[in-house]
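Visitor: Listed below are the structures to be examined.
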Structure P
């Protein structure tokens, strides 16, 4: 049985507490990558509630590029970084997974987010503990099911992301319809 560490390289995020903030205008400014950004990347949508947390520093920090696979050690979810989040700084709560040639990035995200075997391993790892965070060791040691051919992986990964985007669009439409109906009801009730 293959482990995740056999297929991908792990790049941990920058420890937030070690970043020295600079106050010079010449220091680069970085936006922090957060859970709303990950959810938006997963749905292929813009993140609405980005709190816009930024830091100005001369320190060497780990940043994201479009197409990177990012895994949240907080939520246990992964996504592919959208162009809007390129250059964002990611902290120690996230791990970048650099997929080798044997695994498609979108399929890897599908596998980590949806595979029952992987979900079971995460559950087992959290049983009886007060852990609010997954560990890098846990993620590295995930046992993977047999992988389909790379072409099949690409197809499955593409279908997964299309479905998530469709779901997000449907939710956005439903939310907009609710706002419209509530506004009409409010108008009627005040007449």
Structure Q
């Protein structure tokens, strides 16, 4: 069965974006940029691939799920298919159907939709964000990969937005970078799967 992987950048105090949704305060130092281009090229927007020297993105994903707020920055730039190399599912009750064949606007229950998506043949699914969608899908998340940035920001958009409901993940791997970023890789415990 396919896995749902929440792969996201976060501050030390657990925020994935500023209160206004911006995330430009996360630096992309050369050591991290090289690692992302080599190992996580699928999670970089298609239009940015030339900047990173990526001809053909490789990796474990063939689909990405995201909320409307995560999709909006691309739309504001005039990019209607930010991850054209992946099948894209955008959860929104207000967006019209997308014109691009690789983008599907989904207005149904995210949990039910993702459960069905995970049961279909294919590679793993990247949960791109945001907090509302991640909060709803947390019971379906199989792996959590956090690019932990060495910043405390005080407020913003949290890693997940949901009521108090503790969920344990087991640490699988860590990867520190000279820039101070640490990639933390967690998996849902086997008994919780």
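Visitor: Please state which of the structures P, Q yields 0.45 when FRET efficiency 1/(1 + (r/R0)^6) of positions 31 and 119 (r between Cβ atoms, R0 = 30 Å, to 0.05) is computed from it.
Guide: Going label by label, the one that fits is P.
Visitor: While we're here: Check the numbers for relative contact order in percent (Cα under 8 Å, 6 or more apart) across P, Q and tell me which is largest.
Guide: Comparing P, Q, the top value of relative contact order in percent (Cα under 8 Å, 6 or more apart) belongs to Q.
Visitor: A value of -5500 was computed for helix-only ellipticity at 222 nm (-39500 (n - 2.57) for each DSSP H run of 4 or more, over all residues; to 500); which of P, Q is the source structure?
Guide: Q
Visitor: Tell me which of P, Q gives 1.8 when you compute distance in nm of label points 7 Å out along Cα→Cβ at positions 55 and 87.
Guide: Structure of origin is P.
Visitor: Have a look at P, Q and say which one yields 173 for volume of the Cα convex hull per residue in Å³, as calculated.
Guide: So the calculation was done on P.
Where a number appears in this text, it was derived from the coordinates with a stated rule and is not lab data. None of the values given here were measured: they were computed from a predicted structure. Cβ atoms are built from the backbone, for glycine too; each structure is taken alone.
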